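Structures for review follow.
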Structure I
Amino acid sequence: MNSLFSDLYRAIWSVPFLCAVVLQMLILKYSGFDSELYRMSVPLVCTFPFTCAWLDESRSGYTRLALHRTSLFWYIAGKFTACAVSGGCSEWLAAVIFCAWNKTEFPENLSLIFCCGAFWAGLSALLAAATDSRYSAYGGAFVICFFLVILHERYWKNVQYLDPFEWLAPQKDWLFGQQSILWMLSGMTLLAGLIYGCILERRISHG
């Protein structure tokens, strides 16, 4: 449990987290919430805070040392939770500070902004664990997002569940409104976390 809170602290009180918030604020300043630039930047910027944490610790040999002070479960849970929460918080905080600074009305989709950041950051952590690559950590979620946008716009325009832009700022009618998107994103984040845990457990157990 201590490992979980330690990872959360390290992820949020860090220079990469601050950089993510500042960069997203600059994007909002020059393009706004409704721009394609902002929507495409979310899967990329949210990965800055903690996506590569496990890769860095594994390559430096710190993982074995950390496991002497905590269980494997809490070590893995700490890494994924800190990554997802810091990714979501960086996007949410950037939106809140931007609106407060410019004295504009807060958007209704703040919870969606957080959940989208958390999902994309968690997915990036999963890709990093699966491929053992920093390129996948920082660019994998962006590539998948771009691919889904192309699929939706060119082939399945009526399938709104495929559109990442719709998750962030819904324009169409959902069965239970924004709540449906929150449930979907939460479920996908949980699934990504479970797969991430299986991959990391296997990697750590087999050296």
Structure II
Amino acid sequence: MTDPDRLAFYDSPEGAEEYLDEYRKLHRKLSDRRERRILQRYFARMDGVRSVLDLPCGWGRYLPTLRSAGAWVLEADASTSMLKTTRRLHDPKPDVVRCFGHEVPLADDAVDLVFSMRLNHHLVDPEVRRGHVRELFRVARRFAVFTYFDAASLKNRLRVLRTRLGLTRKTPKNTLRRAEVRALARDAGWRVVADPMLFVVGSGHRLVLAEPADA
């Protein structure tokens, strides 16, 4: 699970406001622009998506986009303050549920699309990271879109090297291997359609589009 201190702050009103302010910064705006370009390609191949789980929703950064095709969107987050913020910022107020990424209180195949941006790398325990991916495939019926931090990315390899050399006190990133994610998809009866790097140099995130193997 996420570091307890970080999770507690994220769950606080102050943490929710800080997260909202974070996306006013230039580097966040640049990564947001890159994400949206990739997602536009993904959404273009999705027809008839009528229900979406947005997990974690944060302050609803993607809610208008997910709603734009007429889909019902369930906003989900571990932070009650984030859920309150997204209901305050968006009209009509979305339906919300409080839950963790690896423990989703929905039935199998509950929604057409599960959308999970920038959560996996916050999960400290490797098994919880894998559990998060399994939950996405369990709950989704037609599509899964999510990010994870690639263990083989340049950013992570440099962090590991600098940590070993004592050049930083930062710990290595919370990662998954690309082959591991694809194996999780296969085990669930899914396949990875695309998984580009967000940025080759400045980011270690891969942005995955997956669908059932028999689609």
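Throughout, read-outs are computed from the coordinates displayed, never taken from laboratory work. Since we're looking at a predicted model, the values are computed, not measured. Cβ atoms are built from the backbone, for glycine too; each structure is taken alone.
Brief remarks follow.
- For 1.00 (FRET efficiency 1/(1 + (r/R0)^6) of positions 77 and 173 (r between Cβ atoms, R0 = 41 Å, to 0.05), calculated) the corresponding structure among I, II: II
- Mean count of other Cβ atoms within 10 Å over residues 5-12 - highest-scoring structure of I, II: I
- Source structure (of I, II) for FRET efficiency 1/(1 + (r/R0)^6) of positions 29 and 133 (r between Cβ atoms, R0 = 30 Å, to 0.05), computed value 0.60: II
- Comparing mean count of other Cβ atoms within 10 Å over residues 61-68 across structures I, II, the highest figure is found for II.
- Source structure (of I, II) for helix-only ellipticity at 222 nm (-39500 (n - 2.57) for each DSSP H run of 4 or more, over all residues; to 500), computed value -25500: I
- With distance in nm of label points 7 Å out along Cα→Cβ at positions 141 and 197 derived as 2.0, matching label from I, II: I
- Label whose coordinates, when relative contact order in percent (Cα under 8 Å, 6 or more apart) is calculated, return 24 (choices I, II): I
- Given 29, 19, 15 for semi-axes √(5λ) of the Cα gyration tensor in Å, calculated: source structure among I, II: I
- For distance in nm of label points 7 Å out along Cα→Cβ at positions 13 and 149 computed as 3.1, the structure of I, II it came from: II
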